[in-house]
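Below you'll find a set of structures to go through.
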Structure I
Amino acid sequence: MSDAVVALGSNVERQTNLPAAVRALRQHPDLTVTKVSCIFESAAVGGDYPPFYNAAVSIETDLAPAELKSTLRDIESALGRVRTGDRNAPRTIDLDVTLYEDVVDESLGIPDPSLTEYSYVAVPAAEVARDWMVPGRNKTVGEIADEALPPTLRKVPMAEQDLDLTPEDAFEEYGPSDETFNPRFEALVREQLEILGEDPDREGIQRTPFRVAKSMAFLTGGYTQSLKEVVNNAIFESPDSEMVMLKDVEFYSMCEHHMLPFFGRAHVAYIPQGRVIGVSKLARIVDVYARRLQIQERLSNQVADALMECLDPLGVGVVMEAAHLCMLMRGVQKQNSEMVTSALRGSFQSDGRTRGEFMNLVGHGLR
């Protein structure tokens, strides 16, 4: 796998198109997004055009540089980008390879000359690859960003929620009333409302397709996240060898059979083998697999396997307890039922004392 940095920019429906481009990169089978920068606003260059939203992502890929550029062009086209003779013209999305390993290829524009010319390229790139030594420049991306030329950038906190794994308010409705988030998805929701006998144009639900599309993108956001992006290098050397446990991690998921929610608490533990992980990352790993269409049994196993993969610990234990609305709202309608699943790996499976200690600690959290 090769490392690369991709720059993103949009000044046409930018609040929709920039997050859509990040989702497209995350969903592409040949790309693994490892880090996403904040969003920055910058003035347009070379004309009286609307201001841009800019960001950067670091990726891993097996694609060669030319293949990667071609893939980015395909994503641009899918998002409505039309190239004209005016290189500064407004665009729905602009995706450029800023860096690719230590490649220097003037014919492909790698490294991107804009990295040393404009702050709107350098500053976001520094957020995802600050220590990357730029080939042919004898400077790191961070050093270039610190010396970057205007235009002045403004960080856009509100827009960042569309790129984050766990935004504070994923369902916030902002922007103009005719804003779209995912036109194809919204059309399907509108059709569904009609099938149900509703009038999708009545006042109370005119914006329902937009809201549903946006909320579903959040609730199923785990499909577009990689384990590496979630962990984000928050793994540290440690001599500790005692059990580490995070209890009562709230999670929400959706049953793959009826697309109804199930929700509850996860208890996650591991025994280090020279390395520990940032405590918040345990919760984020639960989230990244919960935010998919799931069954609880698989969810428990995916969380356990993810920890084994990124930490190589002596063992991992995961217990999940959840209420399933497909049993509460329909079907057997058993209002007080909860499902409990476990996934044990390594010493948690082979050593009865370790397993017993874990289950005893979990037992204090079980109702």
Structure II
Amino acid sequence: MESILDRMKREGAEEKIKSFIEKQKYPYEVKVKYVEKKCREFVEGCKERGLNCHVSVGGLDSITLLCFLRSIGIDIPATSCSSLEDVSIRRIHKQLGVIGLQPAMRSEDERWSKARILQEFGFPVLSKEIAAKIDLLQHPSEKNKTVRHAIITGETGAYGGWQKNSRMKLPKKWLNLFAGYENENEGTNYQIAPFLVSSKCCYYLKEKPSDDWAKEHNSAPFVGLMASEGGRREKALKMHGCNYFGKTTTRSAPFAIFNRQDILQLALDLKVPVPEIYGSIERKESGELYTTLAQRTGCSMCGFGIHLETRPHRFDLLYDRNPKEWDFWMNHCGKDAEGNDFGWGMVLDYIGVPWKPYKQYELNLK
């Protein structure tokens, strides 16, 4: 069996990543020209393969991508799983003619909802990668035994190259809170969380609907991802670059070499309509660009990265915009084994993130 390390060596991963990092250092004006070149190359590459193209749109980054593509004469359909987005983002989508997609079907006559996914699969917390690992620990099987051992110890099997301290291992803080399911197997004394954790929400609410639309229309997506955001996509973007034509996946991430400042500058240059949830794009005395309200957005019930935010964090901002919705997600979106309501409040308490109203006024939920 070829290990992941051997495969990376065969594919020249180290050289590709080094080349990508050099491109991230380009001046802004050079990056924009490079992005335009990659966009045109992707359209041509799709035509050669008999594929159409579309833009997958969500928040400000991908809205900027859509506007950029139109500015250079690439006028293609845009899609969005709009039910996930803030109402101000949905307004911009409508203004730009974005096609709204519905969540995946749960049964013949019912679609998946955010609350149903939290109840059945678990809460999306910390990061997509960490949530997926915790999900495996919470659902042990003979098939995932080797992976679970790697998550606890960092020791991998043959496919992982027999590493002793791999990145598969969860950070100690999260092992302490979530890895108690393996205490008997590993001789540890970790805790078991009183709730499930999962990354499956993205699949049912966004990935599957988007993939289904793409298959139906024989289309490959432009996506607004940047390697500078980190996370599980960073390495893939650095290895595969802006345009990727694979056996099972075809996509363009033309902004892959951008950083946050590049995106905001391009949004200003193109006069992109900025959704209200972000406030406005302003410049500090140092020259750094920023958005006056939300820096990043996503689904109103998503907790990926919440532990890294300072207050007011995303749930605080939700409280300001819609206290009734905030109360639902904080206190009532799930039910425990006894049938009692609970929500993100318990999850955030467990991982040490403050969430109770940071302003000195009371909720009026009547």
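Since every read-out is calculated from the coordinates, none of them should be taken as a lab result. Since we're looking at a predicted model, the values are computed, not measured. Cβ atoms are built from the backbone, for glycine too; each structure is taken alone.
For distance in nm of label points 7 Å out along Cα→Cβ at positions 36 and 204, the calculated result is 4.5, so let me know which of I, II that is.
II
Once relative contact order in percent (Cα under 8 Å, 6 or more apart) is calculated for all of I, II, which comes out largest?
Largest calculated value belongs to II.
Please state which of the structures I, II yields -0.65, -0.87, -1.00, -1.09 when log10 I(q)/I(0) by the Debye sum over Cα atoms at q = 0.17, 0.22, 0.25, 0.27 Å⁻¹, for residues 292-355 alone is computed from it.
Value -0.65, -0.87, -1.00, -1.09 for log10 I(q)/I(0) by the Debye sum over Cα atoms at q = 0.17, 0.22, 0.25, 0.27 Å⁻¹, for residues 292-355 alone corresponds to I out of I, II.
When you work out Rg/Rh (Cα atoms, Kirkwood Rh) for each of the structures I, II, which one comes out largest? Intermediate results must be reported in sequence, preceding the final value.
On the way: I: 1.02; II: 0.96.
Checked I, II; max of Rg/Rh (Cα atoms, Kirkwood Rh) sits with I.
Taking mean count of other Cβ atoms within 10 Å over residues 220-227 as the quantity of interest, name the structure among I, II where it is greatest. Display every interim value, and only then the final one.
Working: I: 18.1; II: 23.2.
Answer by largest value of mean count of other Cβ atoms within 10 Å over residues 220-227: II.
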